[in-house]
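Asks: In structure tokens below, several structures.
Please treat every number below as a calculation from the coordinates, not as lab data. If you're wondering where the values come from, they're calculated on a predicted model, not measured in any experiment. Cβ atoms are built from the backbone, for glycine too; each structure is taken alone.
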Structure 1
Amino acid sequence: MKLKQLSLFLENKPGAINDPCQCLADAGISISTLTLADTKYFGVLRLLIRDWEKAKRILEEKGFVVKLVDVVAIEIDHTPGSLARVLDVFRENGINVEYLYAFPAGLDGRAVIIFCFDDPDEAVRKLSDVPGIVLVDGDALFRE
């Protein structure tokens with residue numbers, strides 16, 4: 001139930017995000033979701049892409065340093081308190097969240113949150129049998 005996320009370090013300057021996005025566009029690759037975190041001098045662009053292997057290859061050929069990271073997508077109700085309830089489950093099971101971001105489309109009116117855990121394999125093992133936790137695989141996430 002893990003997904004592959006591409007992470008790129010970009011210089012924090014005007015237009016830096018354009019280059020990797022244009023490389024992917026030129027190759028006909030759609031970005032399903034992304035997030036950009038910044039510091040004063042650089043940013044980390046994180047991408048979820050159906051054909052991540054092709055995207056990684058193309059970006060590396062263009063000179064980008066691409067790190068592959070395992071993340072986990074969890075579907076939750078789009079209602080007040082849903083995220084807090086999921087985070088309570090993480091706390092109760094000793095699962096550490098390094099960062100998270102939302103998948104904008106959601107599935108069937110529900111929200112999808114992308115989590116990076118310090119140990120994604122252990123997180124998936126612990127969460128697989130928890131009632132109310134719906135792990136989302138790539139087929140569901142990237143369906144068209």
Structure 2
Amino acid sequence: MFADFLKRLTAPDPDPLPDDDARLALTALLVRIARADGSYLDSEVARIDRVSAHRYGLSPAEAAALRGKAEALESEAPDTVRFTRAIKDAVAFEDRASVIEALWELALADGERDEEEDALIRMVANFLGINDRDSALARQRVAARST
């Protein structure tokens with residue numbers, strides 16, 4: 001289903017993604033983070049929908065449809081390293097930087113920090129060109145909003 005999309009995304013010199021494709025790729029990263037700890041909770045699904053709705057100005061139904069496509073893409077996507085590097089090459093820095101906060105929002109949705117999620121976010125941030133300090137600041141902002 002997403003073979004052409006993934007082929008374009010992982011091409012040696014990808015063109016920048018159109019907005020709709022960038023949304024899909026970044027939402028698939030949210031799904032990958034949510035699935036990192038081996039469970040995919042209803043609270044994480046709801047959080048992905050809320051993040052997508054807020055970030056992209058979508059209705060609840062549109063956010064759920066985007067998440068559904070992202071779940072399918074995430075299942076077909078290559079390993080996280082290649083997938084994330086491909087996104088970095090195809091998505092503007094501003095979009096990559098703001099997604100780290102969304103990743104932390106998702107990882108902290110269940111009220112706990114999980115080692116697998118932490119490790120995956122750290123790796124994803126690095127591959128997206130976001131340093132550890134900026135990732136930690138994003139996590140702190142998200143934690144402060146949650147309390």
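Asks: Of the structures labelled 1, 2, which one yields 27 when relative contact order in percent (Cα under 8 Å, 6 or more apart) is computed from its coordinates?
Replies: 1
Asks: Moving on to the next point. Assign the value -24000, calculated as helix-only ellipticity at 222 nm (-39500 (n - 2.57) for each DSSP H run of 4 or more, over all residues; to 500), to the correct structure from 1, 2.
Replies: Numbers: 1: -8000; 2: -24000.
The correct label is 2.
Asks: Here's another thing I want to ask about it. Can you spot which of 1, 2 the value 102 was calculated from, given it is volume of the Cα convex hull per residue in Å³? Intermediate values should be presented prior to the final figure.
Replies: Numbers: 1: 122; 2: 102.
For volume of the Cα convex hull per residue in Å³, the value 102 is produced by structure 2.
Asks: Figure out for me which of the structures 1, 2 the number 22.4 belongs to, where mean count of other Cβ atoms within 10 Å over residues 21-28 was derived from the coordinates.
Replies: Numbers: 1: 13.5; 2: 22.4.
Among 1, 2, the structure yielding 22.4 for mean count of other Cβ atoms within 10 Å over residues 21-28 is 2.
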